[in-house]
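Nothing in this text is a laboratory measurement; each read-out follows from the coordinates by a stated rule. All figures in this text were calculated on a predicted structure; none of them were measured in a lab. Cβ atoms are built from the backbone, for glycine too; each structure is taken alone.
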Structure 1
Amino acid sequence: MKTSISKSIFTFFAMILMVICLTISVSAANADIFDSLSFTAAAGDSNTTIRTQTGISGARYLLLPSSADMTQLVLDFDGDEAEIKTAEGTFTVNSGVAFDLTEICTPSDGEYTITISGKKLIIMKSANVRSLYYVSDDPANAGRPFVDAAKGNEAEGKMSIVGADGEVDYSDTVTEIKGRGNSTFHEYSKKPYQIKLKNKTALIEGSSDKSKKWVLLANAADYSLLHNSATFALAQELGMAYTNDYEAVDFYFDGEYRGHYLITEKVEVASNNVDIDDLDEMIEEANSDNDAYENPVVVHRTTASKGEASAAVDSKGSYKYVQGLNEPELPEGCTHHAYLLELEFAKRYPDEQSGFVTNLSQRIVTKNPEYLTKETGAFIAAFWQEFEDACYSANGYNKKTGKYYYEYCDLESLVNLYLINELGKNYDAFASSAFFYLPADSDIMYAGPVWDYDLCYGIGQRNREVAAVPEYFFASQRYLLKGLMNIQSFRDAVKATLDPETGDFYLATQTLLGPEGEICSQAEMLEASQKMNYTIWDIYADDYYFYNYEDDGKRIVVKEGKEENYENAVEFFEYFTKTRLNWLSKETSKWNGNKYTITLDPVPELNFFEKIAAWFRSIIDWFINLFK
């Protein structure tokens, strides 16, 4: 009896063991080769392992940098060898051993489609652009998902930049990578980033400008991927001071391809950026042992009283500064410090430490200094208010100060910044991402540098009903400009620079157009890179419109129906820029003294449901602002 029970127990455990072994065997047989398949990109002393990833179509991709040699392709995977099937036949490849992919597979539109160990894989390779690799020190806890989760999340790691020829141009540890931007970071899956290096370094190919802080622009809403770079190129052609250098790169984050990015400098005060005195640094030095600097307390005061009287939070004619800071010393013979300013939306202003609100309710943030003192805040708020008053006065003349608007701000830079925003129908025009800088001891500030133009040139989630029509004035009714357009000297300057024969702005914009222009030449060079980008990123249909274009002799007729693809996005970008430039030139040529017409975009009529939706949005916004 005992023997029978023992045999039964033995048989039971034997069956369990056999089931476990069979399960392990089946799992091993069905193991996904993509779990281990990878490509190692040479990146100096910190090579990067690039893994396969799923594209938006659901297909599996291996997305390789420009430096990859497809005739000497090395793949790593579990096991010694794997079977590859292509249209040309069946082949065996060994893990870690080079093989010529071009001999066994013919690409179609840049894609090598193979079946490896029964699994379909599409291999693509970029071209003409450098690759930027970032590897986190702690990918599991402080890698890309952590950085992407919130703008304040920072991580450290190692960064390398490798040329299309395989040369390692940069490789070093990075003290910080974090998310940046406002609408792009919060509204799009493709995140923009800021990177901080240990030492100032020149990262842009062909540029000697060195910086610690660099920005990776995602261009997430711009199907052409060219709006920002073309605008930078235009500003450089116009000679606008401190315009950023830039370069397209393929970005890999912790071994995963993240798309086509534009690397550029951050707009900040620095010797190779906005080269004015660093008031931020002076204030920090003056408060090295001051607890008020380490634990800032922001107070709101009225501009008119130079900080003596309290003001309601974010009220007209107020400024905010850090209480208790020591005032920085002015250099001998200097009348005032230097400032870098940014116009900003009202909803973002409360998050800033320092700034001021004008009598017309425009919020201005001081980007440098970050912490205003009582006196520096009073000065710059009053200076700007005098400028605003001049812009909205008859003939641009401020009677109280005896100065014209162009005695506060350089006229040429002001006209150029206006027209760059007008040309692109920029939703942010003179409302956000609009910079001005005032050098120390200078009576005149300057408009610029230019920044943030992805949602321009006929696209835009908030103004898409009218954005794609390359007619009508748009930015002319924004802050400052609504006053400036009533001043003949400003209109004359706008008209002159748009003259097809002699106008600087008109002629500079021509460098963007035509087969050899910036738009087409860059699009051709970036063809392979953009194709890889759109395997993992889609364009939001509500943000982008494609059109057929006709001219009925009166105006441009906009017709829906063009296929959404990169070629049409580039074509539309060039078409919009060319057509709008000519329209602006033609319209302003009609201006004669005080006889001028500003024809505005027609506001689309909302239907009943759209009106209800708008009403609900206003109620929600009211509650959000109430509890801020």
Structure 2
Amino acid sequence: MRYIFTALCALANLAVAHAQQNPYDASLIDKSLLPYASVVVRGQEEDVEVKDLNTTIFHFKEAVTILNKNGDYAANIGVYHDQAQNIKNIKGATYDANGVQTGKFSESDFEDINTTDGFSLFEDVKVKHYTPHIANYPYTVAYEFELRIKGSLTFPQWQPNSRAGVAVEKSTFKFRCDADFNIRYKEINMPSTVSIQKDGSKKVYAWQVNNLKAIKPEPYSPNGASYLSMVKIAPEKFTYFGVHGSCTDWAGLGKWQYDNLVANRQDLPAETRDRMIALTKDIPDPKMKAKKIFEYMQGKTRYVSVQMGIGGLQPFLASDVDKLNYGDCKALVNYTQALLKCVNIESYYCMVKSNAGGSRKMSLLTDFASLDQADHIILCLPFKNDTTWCDCTSQTIPFGFLGSFTDDRLVLACTPEGGKLLHTPKYTTTLTRKANFTIDEKGELSGDMNTVFTGVDYTSRDNVIAESNVERLKMMQNIYPINNLDIEKLEFKQDKSMQPTTTEHIAFKAPEFASSADGKINFSLNPASKISGVPAQVFNRTTAVFISEGFTNQDEYTYTLPAGYHLQNKTFHRTMEKPFGSYTADFRTEGNQLIYTRKLQLTGGSYPKNMYQDLVDLYQYASDADSHNIILLKDN
């Protein structure tokens, strides 16, 4: 018994030693954290220390285990830096499924990439990027780095489960500052609240989560802010590149922005002022004056990165844009404001969270002001009873139109009186398509089709219009997957009025579109508007159903049928109604013509999670109806 006891102790000690030696062994992950997880955060430590108003230190340390290919993104390490944030001491290592180290990396292994896109708020940002190439799952990546941040205006937010599919063993966030440095913080979907303690002369705000289960990735889910855990922090007093400020709300933050970063940067040469006056002297309507000036700005400038100003936040001088003919989002909005001032038209410099990088529509938080919630600048013209919005970074977008990039969300207008939360327009989006087709007895389809896009769909064909004629034809063949499609004519027309529309006209023929044999002609009733995909089935859904953009698609196809043939079945009617949308389709005959009509409508918004099956049912019903075939029989 003594030998058995000794052996058991030895095995226990060996197990403990193994766990201590290989803490990243994937088998040590609690089984309760595995459901729906592609990534498990084994340990994460974030520490922010405000040394003084001019210096902040951020230290980040993390180990993540990637369970399958859906989690590979978590091994894609990117550390952002700019003139306000300097990277110190970045390093890491990789481990196999047993927690055995397989490699290590340091700053010399990272590629430094310029992230400039020409319209983002912070234009001079670069990213240190490194991705270990590992083929066997699971594997672990552990790394750490430090950022030395100039000033105390913005702080990294803490988000232990950064997206759905991430489970967390342990994550901690600590914020250290002097006792007289006051902050505001917002806890969102946090399982526990803050602990505030003193450490000598410092205050320490601490948050921690343990054993946070993964949230199931679900289609049509809302923004992550509605269900992921996070903490946001903002200072009451701060310094940014030597500019001091204080704020506790959006009004104060907007006024600081205006007074310190925007005001007194709109002087223009007298020649330019005179040109604006002359350009608009015969236009009595202020809104039409603004339209003329906006289009002048579009024709004169292009957007590029401007890596200067106060930490990437201050716009280029209007006089410099006037001379150089380029600027980023900040510079072009500031320049347009300056041009409008020449004819006494008021406008607002507005901060907004855009849909850059494929992100979803997101508004600024009404009850928590912080600069990091915005990434783009747009222009607002507060005409009486007719507020108008412009995105100054595009050389083609119509005056008064934003599109899906910044529509339907809260933004911050920076004015001399202070910040104002305003709401950008929500568009009514429609696609209306009419076609006249002829089907001959050999099964060839020929005819023409006109499609009109409005609302956010106005830009639906921008990528096609920008290409050469040869490339346009190739792209349209992918858009309309009609067998043997031979495009004979393709035209686009864009109406850039206050209600912009894009009209597409296409004439084509498609030999052997229909199958013709044994006195029968068989063809698809809907060749151009079929549902491309049905949402996946989801059981035990956990998040609300979110439809980002509503729309209405209406189609009418008129087919001239070949002489000597008749319909096998003269009836077809499909209809389904749901709380968030509807689908109808039917046809009628008039002489030798078959007229098919179809309408699919969705209303944007948030709906209870138990309605997701209704959404699947609607799309499946529409998909089945869109696949309906017509059979023509030869007359006896």
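Starting from the value 14.6: which structure in 1, 2 was mean count of other Cβ atoms within 10 Å over residues 163-170 calculated from?
Of the options listed, only 1 reproduces it.
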Worksheet item: In terms of distance in nm of label points 7 Å out along Cα→Cβ at positions 179 and 339, which of structures 1, 2 is highest?
Response: 2
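Assign the value 17.5, calculated as mean count of other Cβ atoms within 10 Å over residues 243-250, to the correct structure from 1, 2.
Answer for the origin of the read-out: 2.
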Worksheet entry | Test item: helix-only ellipticity at 222 nm (-39500 (n - 2.57) for each DSSP H run of 4 or more, over all residues; to 500) calculated as -9000, pick one of 1, 2 | 1
Worksheet entry | Which of 1, 2 yields 4.7 [distance in nm of label points 7 Å out along Cα→Cβ at positions 155 and 483, calculated] | 1
Worksheet, complete the sentence: For distance in nm of label points 7 Å out along Cα→Cβ at positions 67 and 435, structure among 1, 2 ranking highest is 2
Response to the item:
If volume of the Cα convex hull per residue in Å³ is calculated for 1, 2, the one returning 220 is structure 2
